[in-house]
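Every read-out reported here was derived from the displayed coordinates using simple, explicitly stated rules and does not represent laboratory data. Being a predicted model, the structure only gives us computed values, none of them experimental. Cβ atoms are built from the backbone, for glycine too; each structure is taken alone.
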Structure 1
Amino acid sequence: MKLYRVCNRISLLLHALFSAAGYFLVETICRHSFTETWTFMRERPLVFAYNAGFIFVTSLIVYLFRKRCFMRLLVAYFWLLLAAVNGIILSARVTPFTGPDLHLLSDAFGLVNKYLPPAGVVIACILFALMLLFLLVVLIKSPKYKGPLKYRYNIPLILAAAAAFGGVTQLALEKRVLSNYFGNIAFAYEDYGYPYCLATTIFNTGISCPRDYSDGEIRRIQHTEDNLPQTREGEYPNIIFLQLESFFDPELVNYLKISEDPIPTFRQLMKDYSSGYFKVPAVGAGTANTEFETITGMSLHYFGPGEYPYKSILKETACESAAYVLKNLGYATHAVHNHEANFYGRKTVFPNLGFDTFTSEEYMPKENQINPQGWVKDSILTEEIFKCLNATEEKDYIYTISVQGHGAYPEEPILEDPLITVTGSATQEKNYQWEYYVNQIREMDDFIKDLVTQLSNYEEDVILVMYGDHLPTMDLTVEDLENRYLFQTQYVIWDNFGMKKRDENLSSYQIAAEVLDRIGIHEGSIFRYHQARKNTKNYQVDLETLQYDILYGERYVYGGEMPFRRTKMRLGLYDVTLDSLELISLADFTYYIRGSNFTPSSQVQLNGEWYDTVYVSPVTLMISGTELDPFDRIAVAQRSNSSTRKALSKSYDRACYAVLLNSEWKLPELPEENVG
């Protein structure tokens, strides 16, 4: 009892020590390394102290209860559970656990297999059950605080501590101990600690209401665009945007020695056509944010730190975009991506950006088109782009997202006979990573050459805009780059009708407005704004106000009512059809299913249950092992097949899904002579 009384007297001191120790354990779990956490604590002591203080303040609630031992354990379990979730997620993808991921908790049981093997799920469930049992025992057996609780003092003191910590947070931001802008969210978690970053991504989202926001302020901004000409009459070219995954010029890395130029085509195009540096909102990751800026013309700088609008506001509402603007001018709008349709939630988001069709990996005949890390090669995109061009009578806006250059990059030599060799890195493992990456972007450069060659012979006018979405995940620093900037790749605007070359450096949120301006299109509030106001006084301030009005405000720019409606987007350009069924082996009941537009992602659904399916050709699938009855119901769906991928230890979040097609039909009676 004497020890108990002593602990009560120094309760706050012990509380602080336990908070610091608990935070150290949290970071160790998140970083998968005791030594990295120790280094973080030594190199960033103020950040470490801030996060330990965060846990200290959040756990002050224990002083409102008599069962303080139990409440301390409960708070500790809460933080350790969050740390475990982040640690598990980081073992399977690049981006850590963030606020937007909380929206997926309702699907947690459906997604858990993405991050844990079956045995891991069982172990996790057992540990969770044991944890709950231990908490129950502590709740029953732990001692109670005997003194008065003094709510009239404790509650104001806890609130005062929370307010003081808010002031400390503001001071830390002003002194740049912390940051509220995350260019790379994974790096931000490493630099500023898990508790702060998680809380920031939960509570600091969207765009804050500007101080002078009003209908009059929006009219003033619009009045500054009066110098723009009217949109010209006549025919417009087809417009293709090609976002190249992790694509940039490795020769800008000053320590690398590369055996030959990895991007000769892109380099020559930069000399012959409009080009320049391309400022992007992310480094090492964050494809969807570069994509968002390029499609909408909006800057990510005004959103919450580390926020993905694809995971927040764009799940809920339509948004002005290049697709909507061009649809109003008679364009057909297409999105093409050689990865899963649900990656970054694109299947849900693209209808809110005005796309008519979305051709994802599941709708591509990708056999023999997979690179050593399991990503679909970009060469498959040439045919898909031309399918879009030829599918409609209208002019086409095609937004194409590449994936071949995606990390993680292997630290061992997995290329048998690499075309390009790389040396100069600090370690041999890093040389292997660079060598793999460089050879992947060489194949991407070959794809660009083939695409440009074929478009050169296309009978209609075409603009092709190409750019890298961000630098690769290679732990690059500013000192490593000749251009001394991490948030920068390069772009080229190619055309087949002789546009004048005009070189300048652009941000990703400016590129669409630039292209539209070059062909005489001055439509869309955001794009008109960039065309009229780029790099003028108060350009960024007014852009923030305009973005707030469109996404979160009263939409004064549209007269108070959103003019854009979610499109009825279709997945794939062509229907998958079922034409006939043939029994080819009575011994094991093997059937051929005949139809059209099948891909390796096509899977049979038999009486509502998924069935093992063998892809034979674009017109044939095969199933076996079950005798079909005349009244069985069969459908074919395009399904994600991420479970068959190789080496995805560092992939982003993904979820399997199914898109059922209106192709159900009953099995016909098979005459005896057809059995064999």
Structure 2
Amino acid sequence: MINPKLLNPQSIVVIGASKDLTKPGGKVLKNLLNSNFGGKIFAVNPKETEIQGVKCYAQIDDLPQVDCAILAVAAKYCPSAVETLAERKDTGGFIILSAGFSEENADGAALERRIVKAVNAVNGSLIGPNCTGFLNTNYCGAFDAPIPPLDPRGVEFITGSGATAVFIKEYGISNGLTFSSVWAVGNSAQMGIEDVLEHLDLTFDPATSSRTIMLYMETIREPQKLLQSAVSLINKGCRIAAIKSGNSAAGSRAASSHTGALTSSDAAVDALFRKAGIARCHSREELTAVCSVFMFPELRGNNIAIITHAGGPAVMLTDVLSGNGLQVPHIEGTKAEDLLQKLFAGSSVGNPIDFLATGTAEQLGTIIDYCQNEFQNIDAMAVIYGSPGLFPNWEVYRVLDEKIKTCSKPIFPVLPSIINVKDEIQDFIFNKKNINFPEECVLGNALVKIAHTPKPQIRVLPPSICDEQAIRGVQFDKIREIIEGAESGYLKNAHIAALLDAAGIGRKPEIVVDNIEEAIDFVRKIGFPVVLKVVGPLHKSDVGGVVLNVNDETTVRKEFARLMQIPDTYAVEIDKMLFGAELFAGVKRELPFGHLLLFGLGGIFVEIMNDVQTVLAPACKDEILSMIKRLRGYRIFQGVRGQSPVNEHLFAEIIAQLSALTQAAPEIAEMDLNPLIANSQGITVVDARIRIEKK
């Protein structure tokens, strides 16, 4: 738990306070004095006796007892300052603005460890170092600007970057977003984003807590803690949006299989956020827009009415919504005709509802009332209303403000005329306390992002992993026996076959032989056509080591001899040739996230189109099914051009069995099942590779 002396201190000291407001020690004291803090404020600076009206002490030893300390001194002085405060002044909250710690060098990291040791010794809580600070509705312990409007039900903002926090606040504030707190955790020496999120979960109060959480992350250190806290908060009624940056393709690793090449930490982040129900954003504008939408009543359906006096913006918003899964449904019938009679000639109500540039505030109110009460196929409204500069918009925005606050259906205002009716918009935002979306497509994309973010996946784990495997028909003990008897690296065919059998995953009949007579006996037993593959080389196709659709013994003898001459080959695998749709499934251990499950159509879809979906293990069948439907090639599962459909439920069960297998055998580092052949008889693994890594 976070020490209450950090969250709601009764006394605060600024170590390194300054009269110079261009320095962090000066600005943080100024911000603290200007905040709502009602407790005692102290300052420490050996060169001053009074700073900004606050009594200044020459050294920390001279201070009285103090709950919270904000440090703005050189890094080398911070450890001894923290030790004195913790041991002698009963300080429990620490905010270190200073830089020069682990972000710079090993010596700085050592200073950081010394500080954390001192803070932990008194069960204190530390934000930073190398941060812009912390603020909540009790006080401002940050040196940056602007200080946002604070509201207990505003956004809880947790960020790993102070500079990014400044820019996000500026954009959000200008459009009416309020904040409950801003946690700029800096180096996260003791407390990181995951810890703050856990705190918000553990202290959540449905009557008073904020329900909107905004995250900016450059590192995810504890994905399981993040997942558990996010799922719990969202299930309590919160909504979370996040940016996770630093996942460019340039940082991905080379890998030795399709699965390795298709996965990256970015794919793991996507899978984690999707399982948690976090809306993943990719820009400051998108993040603030999504969180702004979160501040409105939750959208209960996909049908949006667009109300406008300007056709062009309405068309662009319609394109964004209708092109991405939301609906702008046609409005018709007697109620629509009644509404049309109340508008000026030339208006239209089919949706978008265009009541012309001459439309009045009274007409806007009438349209909203009809959408709220009469049009049952409408779930929310977007109102686009600007000005060409001919007349003011005071009355229109007054009506819009009233309807936003009284209607049960969410109404999203798009007020684009930030110059022509600047004063009216400023009044609408800051005096009437509303949020504005100045660009209609930004709003549209935010609505689409939210609509496409799934609800958290319920993760009810059984008491023991053995029970988990029994539920899915996986032989836990057998899997452990196989893994413990194998060495690190790529498993031999016999081990692979045994693992698939123990996991309950169907595979083709096969044999691995090093002499031709055994090969001939086997093909006579299973019948033609057959497939021959080299055993030894990792990438069989690249060395010409795969022969398909062999239909006679003569060809078997000829190709067997050729394959055995390929370098590194020590045997030949012979399988029954199967026909049907090709599927792909894989597993990749991506630490610290855990195991990723990858799946999709095989062949060109995985090789060229990268049409693969990813989920984080453990995963249930329903979660996997929902992701199968997201494949670009999903229509092939349904059957096209006379081809038989693929049993997607059976495929989802196989992926769920892979999930169970990873839980039973966490040593699995990488697995490819490529291809699986799906036909009327079922789905069968044709080729498999598994690599394990033991500690």
Structure 3
Amino acid sequence: MFKKILIANRGEIACRVIRSAKDMGIATVAVYSDADAGALHVRMADEAVHIGPPPAAESYLVSDKILAAIRDTGADAVHPGYGFLSENAEFARTLEAEGVAFIGPPPDAIAAMGDKIESKKLADAAGVSTVPGHMDTIADVPEAVKIAGEIGYPVMIKASAGGGGKGMRIAYSEDEVDEGFRSAQNEARSSFGDDRIFIEKYVEEPRHIEIQVLADAHGNVIHLGERECSIQRRHQKVVEEAPSPFLDEETRAAMGAQSCALAAAVGYRSAGTVEFIVDKDRNFYFLEMNTRLQVEHPVTEMITGLDLVEQMIRVADGEELTLRQEDVTITGWAVETRVYAEDPSRNFLPAIGRLVRYRAPAQDGTNVRIDTGVGEGSEISMFYDPMIAKLATHGADRAEAITRMQDALDGYFIRGTGNNTAFLASIMAHPRFAEGRLTTNFIAEEYPDGYAPAAPEGALRDRFSAVAAYIHGRYAVRARQSGTSGSPALPANVTPWQVMMGDVANGVDVTYRPDGADVAVDGRKLSFSTDWTLGDPVFSATFDDGVATFQIDRTGVAYRLTHRGVEAIVRVLTPRGAELDARMPEKVPPDLSRFVLSPMPGLLVSVAVEEGTPVLAGEEIAVVEAMKMENVLRAASDGVVKTLHAAPGDSLAVDQAIVEFE
């Protein structure tokens, strides 16, 4: 067995590999850029080697620096994680020449499957169902328009070397092909150094379902069932689960058999994933094979009981798989959500910054699992993917796994940068998700105007009122006892609070008990028990139907409460305070309609207008790049450009003015 493994990656996947290696008694080496000097994966590893400045192109993607770290530390194997050099065939070949094991597939298999055009040809030859399309590189926009017309709209424009949603565009018309082709090329060139583009038919009402395969160097190939990854935005996965609520046994067996056949055809070994698009009639078509560990591998591990990283290490060391296909068992259900530093209310744009508060839900490794590379005080950098963590839950069935996910998201407290936990909770609570009626258009269809948290209604509104009044009373007692010794006493019964949510007020009486409270909201009674302590931003209470968890932010004289993706700003006032509050003038926000503002921190790639230029609604104004993704900003209405406040090449802050109209 290997003595020392270098992990050629960062963040949560580096931490994940280190954990398995340590369990196997193998020493580990981390590599890090300037931005990651204090990162968790660096602290977890037995050794760490600095490899350069923050940009990945100057550190994690420079194979010579990784090779120097291998030589300096004497590592005899490399695990590439995912992304960066994980699917770089030349890197794998170089390691082979150096006598260092690559914990992944053979270089030829990486090369064969890494090119989306060639991989489809190989899949077709291996008897795998493929999507209709033009499988050769397309030279320019006119050729793209011609081919798209021949295939029939809608079409998917894809970078041959693409991945992670980069270099992909859906087009429903010639104009969209024109714009999409250019954007896909630019993203592909920026992210992969390869701007080759091809076009295929876009399958409507599609589901994204993938098969996990495992192969060794002795000719054994098995699959570990499927994962459904249909909940996506911008072609990037947001929620994954295993198994799929859509597949029947016949389709599952057919997809598994074709996946194993493809792996065998390319001489695959290690863990890999064969991705399919599945239509409403369960017809399935090959998309690509990812020759690496997938981000969403935890859900497969939770339902099979296997450690995929350990399996990869053993296969790379020459061991034969101890499992045969008939030995693979599926137990229960698992769901994974990707917790991102992003702002769902701004169309999910990346949000960078420091995690000033970070409190993860309790995990046991069996029913709740968190894979992360950050902690309180960590910085989410503009240089890398804005993922904070992967949260996975397991249950005896799908409903139980979802409920556990909801509970875990309610307790996941992250502040200092925007995050999507409330949005993820909203998905978990959505009736369509609960029913399993999924497509890759789910987010676009169910959140067409972006995400805005729902307001509490009915019995849930009463709970929000009760919790806010209870908390406010506790804080009020502390304020009155400021300067006295000992813990604050419980509040006495008070004249009913006026609890305001929006323009609606409720009278709330709170009778405190040592273990909770009895509350009346406009006469409607409810009780709960809790061990909440002052200052805790997470409030958990046991009601008559079980435990409910709320996140609490004190915002001036109000409280922001969040639960199950539902949010409310709640003010708790005395009756006299409510009378005076009604007389307060409303603050009118500034009029920013004349400006095009940067919706995120990023680089201004281009400006399509000049001062004095007339602009029509919908026309392109500028392109901002963030996290290697291009974002096109368009005019909201007709106008004439008055002033350009920024130029291409400028680094932009959130809400920084780019263009001002007359």
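If distance in nm of label points 7 Å out along Cα→Cβ at positions 61 and 389 comes out at 6.9 when worked out from the coordinates, which of 1, 2, 3 was used? Walk me through the numbers on the way to the answer.
Values: 1: 5.9; 2: 6.9; 3: 3.0.
The read-out was computed on structure 2.
Among candidates 1, 2, 3, the computation of Kirkwood radius over Cα pairs in Å, for residues 141-196 alone that gave 11.6 used structure 2.
Looking across 1, 2, 3, the calculation of distance in nm of label points 7 Å out along Cα→Cβ at positions 53 and 477 that yields 5.7 traces back to 3.
With respect to Cα Rg over 2.2 N^0.38 Å, for residues 77-156 alone, the largest value across structures 1, 2, 3 is given by 1.
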